[in-house]
Structure P
């Protein structure tokens with residue numbers, strides 16, 4: 001059974017702990033290492049790997065310290081080059097290549113964001129459960145079968161964004177960046193309809209915008225499509 005714990009989410013930092021009961025992992029480390037320690041009740045030594053999607057600080061702020069502590073960190077070559085990890089060397093993964101960490105079999109896949117080489121991850125455990133993790137992308141081109149858990153960004157709604165721009169609450173320049181870098185509710189719904197949700201057990205909506213989202217609306221809309229438990233991180 002997959003257990004998901006949100007340590008931090010949003011523009012100030014992203015970090016999640018997942019485990020299948022055998023192999024605990026971190027997804028992102030966008031907060032200070034001390035904050036990760038505290039959130040895990042100082043049981044950091046049990047973490048067997050950390051997956052990083054891209055180089056923005058809210059996703060990798062703690063990466064140097066995590067590597068210093070001997071935790072293997074996985075990322076694309078483009079992300080590694082952008083972070084410049086100095087004396088600590090991450091493990092490089094390529095889109096569509098599989099690798100293993102403990103009891104997890106993991107495949108990276110390319111996503112769409114305004115950075116060097118962003119990726120998402122599909123993680124499968126030995127019980128046949130599949131977790132999809134994708135954040136900071138305006139589109140996911142791939143289709144997946146047998147997903148049991150979703151951890152996907154749902155940053156904003158285009159309707160809410162347009163209303164905020166029209167009212168002057170949000171500068172109009174923000175619109176062009178958001179629609180080319182972050183996942184909207186509308187794109188999220190299209191993605192859900194295009195994928196096999198027959199085994200889906202839970203959805204975690206991540207990285208909601210402070211001003212351009214509506215937690216209750218997003219949860220309701222996704223529940224209508226999936227018919228399963230929806231958590232808003």
Structure Q
């Protein structure tokens with residue numbers, strides 16, 4: 001936990017912001033943001049954007065969500081019902097999850113999302129609206145129990161802006177290809193190195209079923225038919241380094 005004054009919080013925030021300028025990958029970016037956020041009880045964060053084009057699918061720009069939440073969120077189509085997303089479309093400043101107007105919970109699918117998130121140890125959080133020319137997005141941060149120190153909202157607002165800038169500065173993912181999550185990259189890297197599904201499960205501390213689900217998601221994202229094809233395609237696209 002952070003100690004000291006609002007001035008020390010600002011100083012730490014600025015040091016973290018400065019470190020983002022040299023981040024050369026999403027993994028590096030996530031690690032530096034995570035290191036700053038953990039002291040306040042944040043254990044997960046993500047950046048999403050809803051493009052302004054009619055009918056466009058939402059973009060997940062940064063995924064540092066808990067294991068299994070990303071798959072659940074996508075497969076259940078929660079983005080369109082998420083009260084945080086809906087409030088971000090009109091909110092003008094940082095807001096806590098418990099500050100979302102109750103009207104957004106009238107939809108039973110929306111009301112179920114906080115309960116689902118709590119099962120992944122995300123019970124409290126903050127959300128920063130990030131409107132841009134490309135669409136309306138947000139950076140949201142969650143954890144089991146937050147340390148709500150004075151000035152935290154201001155620090156998170158500053159951080160969110162610079163995370164967005166740092167993310168835009170990273171090498172672009174080819175058009176039509178969804179970026180792999182950090183865990184998907186880990187799974188594919190170990191498989192590419194000759195490890196079996198059981199080996200990967202042991203190394204990463206997850207179930208073999210979860211490893212299989214990650215490999216399935218990778219094939220879906222890359223349009224590939226097997227693990228070898230996924231490895232070759234990911235290398236070609238610069239999504240994997242061996």
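Can you rank P, Q by distance in nm of label points 7 Å out along Cα→Cβ at positions 177 and 193 and just name the one with the largest value? Top value of distance in nm of label points 7 Å out along Cα→Cβ at positions 177 and 193, among P, Q, belongs to structure P. 5.5 is what came out when distance in nm of label points 7 Å out along Cα→Cβ at positions 153 and 225 was calculated for one structure; which of P, Q is it? Going through each structure in turn, the value belongs to Q.
If mean count of other Cβ atoms within 10 Å over residues 25-32 computes to 16.6, which of P, Q did it come from? It must be structure Q, since only it matches. Looking across P, Q, the calculation of mean count of other Cβ atoms within 10 Å over residues 17-24 that yields 14.5 traces back to Q.
Looking at FRET efficiency 1/(1 + (r/R0)^6) of positions 33 and 185 (r between Cβ atoms, R0 = 30 Å, to 0.05) over structures P, Q, structure Q comes out largest. Taking mean count of other Cβ atoms within 10 Å over residues 129-136 as the criterion, the largest value within structures P, Q is that of P. Structures compared: P, Q; top value of Cα Rg over 2.2 N^0.38 Å, i.e. the largest, recorded for Q. Between structures P, Q, the greatest calculated value of relative contact order in percent (Cα under 8 Å, 6 or more apart) is seen in Q. Comparing FRET efficiency 1/(1 + (r/R0)^6) of positions 113 and 161 (r between Cβ atoms, R0 = 30 Å, to 0.05) across structures P, Q, the highest figure comes from P. Here helix-only ellipticity at 222 nm (-39500 (n - 2.57) for each DSSP H run of 4 or more, over all residues; to 500) was derived from just one of the structures P, Q, and that gives -14500; the source is Q.
Taken together, the values in this text are just the output of simple stated rules run on the coordinates, not laboratory data. The structure presented is a predicted model; accordingly, all values stated were derived computationally and were not measured. Cβ atoms are built from the backbone, for glycine too; each structure is taken alone.
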